[in-house]
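Taken together, the values in this text are just the output of simple stated rules run on the coordinates, not laboratory data. Worth saying up front: this structure is predicted, and the values here are computed from it rather than measured. Cβ atoms are built from the backbone, for glycine too; each structure is taken alone.
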Structure I
Amino acid sequence: MANMLWLNWSGGGNLPPSLGIARALESRGHTVSFAGRPEMVPRVERAGFRAIEIKRAHEQADRYPQDKWMPKNACYLTSPAVGEEIREMLPRENPDVVIVDQMFPAALLEAKRFGRPSVAVCHTCVWRGLQTWRNMLARIVSLRAEAGFAPIPADLENLWMAQDRMIVTTLGALDNAPGDLGEAHKLRHVGPVLERERHGVRVALPWPDDDARPLVLVSFSTMPEQGSVKKFQTVIEALSRSPVRGVVTVGDSVDPKALTPAENVAVFATADHDDLMRRASLVVTHGGHGTLIRALKNSLPMVVVTGAAADQPVNAAAVEAWCVGRALPGDAAADTIVDAMREVLATPRFREAAAGLAAQLDGVDGAANAADEIEDLLARSGSRPHTRL
């Protein structure tokens, strides 16, 4: 069985599906270890996998522009220090295959140089957001140059498509848009992977079970990079002015105690979203792919109040195109959110369209399909299991 190393960008929407694929691979006898920034380590270990901290993750952050984009993140994703640490790590770990998140230029370049089979993984749409991804990767890489370091490639062809295969964890039918991408034959749409991290448990709601008011789940990014007390509080205000019950989950993005709840709103750090969605009538989300797909699988319409990640405006536009909800800007006022929630809850066609997409998603096991692709790549490469040095 194979030894696999996952060079990870532990964004809110990246790590859970990565863990789901790793779980499928380990169930087949493979070993999967994750290497990433310090923030990743406890989440990976909590999920039961070996975690390797990239200790130089933020070593050169003070050289990056402090006013353009999150310097610690830009440093982790592109800096020479991180590239050097990965370059030293790869022969020591001696993996049979290297798996890399598509947001991680430094790791993508080192994975290809290592000479073993390598896989890039994208946990959202590729074709719908192709130009957005080109712009985003170019922007991240340009920050490295502004920090005074030697330039590295910024184009998708030299980052994503230089790998032996690229796995996309969404349904191909939902990612149907024109575009030009070199080596596109390497793309494999495997379907969504909806892993539930172990801290997501069923929560007791403060209302009687026979409360007839619709339940609205509010789920924005779980990560501090996108945390906004103001945005959460605006949505709580909108919920307080609506005949609904609201459940707000914040993850690690903000401290729940920083929010002022309302009589009809409960705030939790974490919760089992599948359990809540089985009881909900509407999801208010930032447009992350995982929450969007989870809502669709539960036939739920959405109101999207976009966040900062590159794919969220793309996903919000898809929600409108699929007629499964309404998309709002990230700074939408409470009145605007109230109106959007009222429209979506009162209009059956939104829920009917969501149910239609749920039927397409039914039975699709993205984790198993991704594991199939990785095993197929290994078989085609003729790679034999290697021993960690």
Structure II
Amino acid sequence: MPGSPLVRTSEEADLLQLVRTLVERELRPRVAQDEADERFPRDVFATLGRAGLLGLPYPEEHGGGGQPYGTYLQVLEELATVWSSVAVGVSVHALACFPLFAYGTDEQRDRWLPDMLGGDRLGAYCLSEAHAGSDPAAMRTRAVRDGDDYVITGAKAWTTHGGHADFYTVMARTDEGRRGISCFLVPAGSPGLTADPPERKMGLTGSTTATMRFDGVRVPADRRIGAEGDGLSIALAGLDSGRLGIAAVATGLAQGALDVSLAYAREREAFGRPVVEHQGLAFLLADMAAAVWSARATTLAAARLRDAGLPFSTEASIAKLVATDNAMRVTTDAVQVLGGAGYTKDFPVERYMREAKVMQIFEGTNQIQRMVVGRALAAGPSTVIRTLPNA
């Protein structure tokens, strides 16, 4: 918003205002029904694509928006204040584009990236497997070289947009060990590529999540991204940025819950005055506001490191665990603020609470994030950056 210390340019202010307008006109009127019906809003992603919002953090010469990562994260937050399923989908799409952008050849980027970033195509990211969630090095899906192709066989679990995506960024084993994983760009509609029925989830029901089956899927060798054996390092590098995306989504979700809570507390009266004026509730709301602002500050601080080209892996893990743990607390407290009404589906806070839980789990559980941070601290204080680059 103009005048906000978080907005540095008029272009950024205009972009965020565009997003807020889209949220109010296109997302808010339908989110409750689409989530209740477990309907995947493919047309919403088309709308966001036409507005240029699906490729924001990538360079304009490749069809992206050329925006700093911090700006992109604020866009995700704005989307998530109303519809977390959509915000998660935008974050996953950006993650699916990352390997090609960061590790592809110039020829590969010129050939495929403009369509991926242009808004008409939606991506999915295939890393996890049922037995290899927090330990991707234990994956079993294999890609075997056969002449000019690779033949991929296996299954990838928890695939956001599974069955609806236009392309799948896939990690598969080409050899044994941690250096035996490679990355592939697989188009939807490839023979042998199918989606299981969507998972039945407690939240984010508008975001389709399915296991993708690879039954001898042939992929031309020129669709391998990076060298053979680079897949795990590519995946982990992408997850650093993906964790910031989820941190921003969690922050937006918490902000949405706070907004509903404040509106209710100002209108609801008890003992002759609005409940917001009662100290017990006011203190609860103050803690919720503090949690939202601390999550936002932590996430944007990590984004500044990324935008400055500095290491940010540890800080991304900190942001992810802080923002998602805070979102779980804030949404739980939002239900408490509304009391019995909060426990009903007449208000969105019960949905926000259900949606917050998975954010502590995907893109690496918060236990994994604590392991990452703990190892960085054990390695020495120089691994944690204390001084931020100039804005």
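Computing distance in nm of label points 7 Å out along Cα→Cβ at positions 313 and 353 across structures I, II gives 2.1 for structure I. Work out the source of 25.2 here, i.e. which of I, II gives that when mean count of other Cβ atoms within 10 Å over residues 17-24 is computed. Computing mean count of other Cβ atoms within 10 Å over residues 17-24 on every structure in I, II gives 25.2 only for I.
Of the structures labelled I, II, one was used to calculate helix-only ellipticity at 222 nm (-39500 (n - 2.57) for each DSSP H run of 4 or more, over all residues; to 500), giving -16000. Name it. Source structure for this number: II. Name the one structure among I, II that semi-axes √(5λ) of the Cα gyration tensor in Å, for residues 49-192 alone of 27, 18, 14 was derived from. Only structure II yields this read-out.
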